[in-house]
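I've put the structures underneath this note.
Rule-based calculations on the coordinates, nothing more; no lab input. Note that this is a predicted model, so its numbers are computed, not measured. Cβ atoms are built from the backbone, for glycine too; each structure is taken alone.
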Structure I
Amino acid sequence: MGGQPIFILKEGSKRETGRDAMKANIDAAKGIAAAVRTSLGPRGMDKMLVDSLGDIVITNDGVTILKEMDVEHPAAKMMVEVSKTQDQMVGDGTTTAVIIAGSLLQEAESLINQNVHPTIIAEGYRTAAEKAKEILSSISTKVQISDEASIRKMAETSLSSKSATGNKEALAKISYETIKAVAEKIENGYRVDMDNVQIVKKQGGEIEDTELIMGIIVDKEKVHPGMPDVVKNAKIAVMNAALEIKKPEFDTNIKIDDPSMIQQFLSQEEKVLKDMVKKVKATGATVLITQKGIDDLAQHYLSKEGIYAVRRVKKSDIEKLSKATGASVASSVDELSSADLGFAETVEQRKIGDDYLTFVVGCKNPKAVSLLIRGGTDHVVDEIERSMVDSIHVVAAIVEDGQYVPGGGASAIEIAVKMRDFANKVGGRQQLAIEKFANALEEIPRALSENAGINAIDVLINLRKAHAEGKHNHGLNLFTGEIEDMKKAGVIEPIRVGKQAIDAATEAAVMILRIDDVIATKGSSGGSPPGGMPGAGED
């Protein structure tokens, strides 16, 4: 009415509403999906990421790529969270989840342009996600922890898309044996605590030198050169106490009148330390591993007794040692008894590269184990570690859930085919969203085929035809370009990978779709990138 304008937001704040806000968010999310799309599958490409300090990361692991990208746009950050959630819950399928989320938003964009309300699209997507998980369960196959062949095939499928593909058979075997060692039997299956798997990576050697240690690697050397390098049939004392003279917690002064008292004072200290070592020796321990320090004099006495000792070991390693060797962690030398000792066939000091490490191996039925990862360069070792983490998570998921589904795009196509039939029964505007959900899932076989240099349209036509004929295990062989039974080909994955990818992608897409107003205050880190958000100022 020509009156004084009212300013609600601080000067310099930016606000986008309605279609502009939606378009900006969808474009940002699609950009993130496009960034990782070419890294999907066994024929996917790697990314080189260089940070501000010039450090280089070479990987095709979706979550690593997105973490290193230092994303700024708020909607793009939500896509990064999709990959992080997938990584935490399953350990694999991070790229798949992001691609599905990006595709869901791309499909939703066309419906928004046709004036379908975002709330209706969100409801349709949620309905479709529940149905997709039902379909996934219907085509799954049960598997037991004793079925080594099938579980190793799943680990190989995970490793096929990584740099470790040349050694996938050996690494898959290590992954299976690792999880089998730490899996705990519970009432209705198994539970796997990944904290019981210690990963130690050392540059040098070949990838084939990567090995499973049925015990623990302590990243420390023996405290005294006079101690034995190898202890066989070791009885291990594990402590979180120091073999040192305890210092008072308050200021003290000692008044000495007679010079001979100095010698008495020092002799008393020696006696205390000697008694500590005697108490350790009396338990029958041949190895002492402690979280705290060991006095120089105590080191000397331990060496004379032939006891192998290691000090200042990380608390997490102390806990793993206890689980691996069966030792009870003593909180003082006085508490230590022969009943607290653990056992290992061998405790030895080995030189790996430039470092001396203590290997505690040959534990009886260890509940914690170590993976020693080797490779020619630091970049190779880092990528093998990422590959092995994904692989052991996949094995853990299948051991806990006991169900797997076919890979190679077979599951995605089967869901898409059945989803379209389901959409016709739902009817109404939600039907449109459910059909778009089916289209979005087909982005997985499309990306797999494009990354392998195979015609994506031909692949999708042939896959749809096979699944319409009831061949629900048929997917794409990326090395021959043929459509074949993925179950027989051994290209299989845990059901949890697919279910979690669908859940995470749907939740992210729905959240982004429901945003119709973006208010970026001046100086906020989550605000617009320089030059405004994508789409700003467009009609």
Structure II
Amino acid sequence: MSESGIEQARARSIPGIGYWTAKSAFLHPNRTALVTPEGRRSYREMEEGVQRAAAVLRDRGLEAGDRFGILMWNDARFLDLLFAAGRVGAVAVPLNWRLTPVELAFQVEDAGVKLLLAGPEQAEAAREVADSTGCPVVAVPDEYEAIADAAVAGGSPAGPSAAGPSPAGSQKAGSRPPPMSALPGDDDPVLMVYTSGTTGRPKGALLTHRNLFWNAINDILAVGLTWRDTSLTILPLMHVGGIGLFTLPTLLAGGTVIMPRRFDPEETLALIRDEGVNVMLGVPAIHTMLVESPDWDAADLSSLRFMYNGGDRCPLEVVERFREKGVPFAGGYGLTETAPTAFLTELDQLEQAASAPGFAGKPSFGMDARIVDDRGRDVAPGEVGEVVMQGPNLFREYWGRPEETVRAFRGGWFHTGDLATWDEEGFTFIQGRKKQMLKSGGENIYPAEVEQALLEHPEVAEACVIGRPHPKWTEVPFAVVGLRTPDAVDETGLRAFLEGRLARFKIPAGFAFVEVLPRTSIGKPDRPLLEKRYGAPAGDGPAPSSPGSPTPGPGDQEGEP
């Protein structure tokens, strides 16, 4: 074999996602891949759906490198379009249907989206986006299915042009997939997910085939996913968590994904029972709604091997409710930029995970991580530092923001902006965002630590700690608290409860009580909104104390500053 022939044979180090469903339809065509409210799909039927999606993209002129938007609730066609992006070389851009048309228009224009595919619930918003940006819209399902039907009838090519034209839907059970060498390359982009924008305008994180493959491998190895597993996807696919935990990993492993259109606590509990769900991930708001459901006491969760938590710390009381039903509770840590898995609790670490706030386990198999100080030096066990990472599931770039990309990758490591500690065994404990860390009178205050202390109070259902500017101490902590029973405890009671649990300078200088915290679409407290509502400058007050100092801190102030 010639040297060029050898290089061609070894051209792909990983199978891109455009290959996954085609290969699965060849290996196990009749195994159930996906269950949605519309019915059950085998892997062969899923591949046919991907080919139809590829035909729609090609019919509308999408080529390699082009971006297209997906604006819809969870739907089988959402996954079809994602896999089809990997087939034709285009880039899928999931859009958050909770955003306003103005916000959506910004992302459509920022990404240079050439086609927007919108579900029925998003039709009005899509029309407004189209009017302001000129981006054409395809309505899902009716217009989408009509285009696919016409493409199939006309023999429109749905496979990669380098492999030669093949009719949409032509792959039957037992037929061979296209060769990997005919598909987009390992480091070609396939998915662009916009960050939440907590530090300004949202940024599009560009993810490649390699990123999605290695994210899936990290998950498969950490939690032992196999073809026998059934996972439940209740997070929206518009977020990388819905895609990467555990939808794509389950499909790569050959298992079954159960995917309702939106989260409903009673439906979720029924699906776990009826479908024998083994694996699922939620966020604290979802877990809380499950345990507070009227169906919780009678719920059968015996099929669950574990429950994973993401997005934020889950109240220990909620964790205990799952453990009482015999369901181990685990967590991890990740970002949009890591596709998203960076750390995962492995199954032999579940006891530690359940009892240690912020426990994230160890870096996943394909990820190297360090915790460093501001000069890039490794911190000692127990000291707080920034998490920095290297690994094949790290995103390629921030779209159109080369300076921000370079700033994020410094010294050969991706700087997350998140703070953590780790112990002598290498187990990591997340402390919160570096930019959320408060600096009060020269003392560092980590909101996550204060929030966890507040959640230990039996009447505190949820809490978010923000900083308030202070003329003397730079800033002081301020807590927004949701109570289980209105007026069950006041500021004085909470301060008394925190005495002895926290250093006095960490105790909030003021409190606001709300019925429920506003949250983002993935269940995190909407910190920017809370900062806007409650972040007005605080009044003068006593100095924060230094460690070991008897000097009173801002937490000693009575009443709201």
Structure III
Amino acid sequence: MSIYKYIRVILCVICTLSLSTFSHASETSPDVAGSWYSVLPPLVTIGFALLWKRVVPALFMGIWLGAWVVNGFGIVGVWTGLLDTFEVYILNALADRERASIVLFSMMVGGMVGIISRNGGMQGIVNYIVRWANNAKHACLATFALGLAIFFDDYSNTLVVGNTMRSVTDSMRVSRAKLAYIVDSTAAPVACIALVTTWIGYEIGLIGDAVNKLPDLNQEAYLLFLNTIPYSFYPVLAILFVLMISASGRDFGPMLRAETRARQHGISEREANAGGAQESEGLKPIPGKPQRAFNAYIPVIVMLLGVIVGLYVTGKNTIGDVADPSLREIIGNASSTTALMWASLISMMTAALLSLGQGIMDLEEVVNAWYHGVKSMLFALIILMLAWSLGEITDVLKTADYLVGILGDSLPPYTLPFIVFILAAATAFATGSSWGTMGILLPLGIPLTWAVMQTHGQTGPEHMHILYSSIAAVLAGSVWGDHCSPISDTTILSSLASGCDHIEHVRTQLPYAMVVGITSLFAGSLPVALGMPWWLGMLLGLGILMLVLKLFGREPGNMNA
């Protein structure tokens, strides 16, 4: 039986059950809200995402099912729910001012990345760093440094670092698998937690939408995100583990065997002929034009400063004439979306003016580069809008209230980061999408965590680490599952950009990702939720990884192939 037949059977069964139970349901389905039916939309979304390995249709199906429930769960509700999916919920996701500002911010950041890619600024960073790569360790460290330098977009990071460093690492007899691992582990983990990246608008949009529905939680979305960074154990430890491996020259497992082969025999002819992923023509540096690193870093610095100034100005305007306000009070009352919009616009214009002023591009070329950068953000924005829509559905159906009602007394708050981390990792592994996983779980996980904390009377400042850790668990678990997944877009792109066989990349990276993931879970997320300071969890995790590398890692020269 095909998947579509299964879907039709499931819908028919649900419809038959619903006709007898909810034939009299009103338009808002008050009897359904807060019942077990309220968990169907997120469950169906997760189920279809695992089944189809595609996030967008899964999100749409979840929204459609939720709209069907709201419309009375009858035969007519199937059609009216479909229309409401687009005309009510997705439209509302776009109509909200704060959400629209996140969309515009993401577009401007994408456009800025497009301009600094086209004007050679990003390539200028590359040219500066690779001069130092004169042996295998230096080549790995240079690749690592370049991965950190291009922090503002994971796709740009993967394409630029993989394609550029491939010839350098080949000449130093570093395996393509090692290159792919470094590229993959300094892309999403860096973009996930850096202060201003193409990820930030997406993450803040999801966090802000969930927080706005919690009247007792009064925190700016961007500031709430900043508070989660110390609890993002997997991204931080994954980056540090790459540094440890690169600096020590030690490896273990399949990666050690790949490195030994490369040291002894060099890059195979099959690997040498493997084509890397190429950047879009609209984002490649213009031939014959100067490639200056400051054309990339000046706009990025302008953006960072713009965010800081914007937060201060909007916070001061909100406070008004309060005498001697503290910096915490000013930032706490700031409008992060306004600050991000100002900063992204100014940084994009800075990149454009630098390109025009130096004669690198004319106005038409600047606009085309901006457009190619914006276009790269389109798919992410579609996921974001659908995630917002699903959040609206779960809010109307009071899904969090139902979950708290059945779990609130029996589920200790400290277990939430652990549970959320595992669920996010499993979903991202099965779907291959960290963004899709965030879109599914953040709108549900934040209200659930806050409600469980309220049930146990743990909403004071001394307990806020549970909320921070739960949000970070979604972000970190999503990246971890994405790293382990053979169908992940960034994993595939890392293989292509590095010219590495995809299965070889997955096989050699998986042990490293598993070690870091398990360490971050049991040394970081769980004990910190129990009350251990985050910095101690980070040090403990770092110590465990150093011990693992010391005990099991060896340099390739110390092993027979």
Exercise. Just checking, which of I, II, III has the largest value of relative contact order in percent (Cα under 8 Å, 6 or more apart)?
Worked result: I
Seminar exercise, completed: One of I, II, III was used to calculate distance in nm of label points 7 Å out along Cα→Cβ at positions 79 and 207, yielding 2.9; that structure is I
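When mean projected area of the Cα convex hull in nm², for residues 175-310 alone is calculated for each of the structures I, II, III, which structure yields the highest value?
I
Between I, II, III, which one scores greatest on distance in nm of label points 7 Å out along Cα→Cβ at positions 111 and 183? Don't skip to the answer; put the middle values down first.
Working: I: 4.0; II: 2.1; III: 3.0.
For this comparison of distance in nm of label points 7 Å out along Cα→Cβ at positions 111 and 183, the top structure is I.
A value of -15500 was derived for helix-only ellipticity at 222 nm (-39500 (n - 2.57) for each DSSP H run of 4 or more, over all residues; to 500); which structure in I, II, III was it taken from? Intermediate values should be presented prior to the final figure.
Values: I: -15500; II: -9000; III: -23000.
Derived from the structure labelled I.
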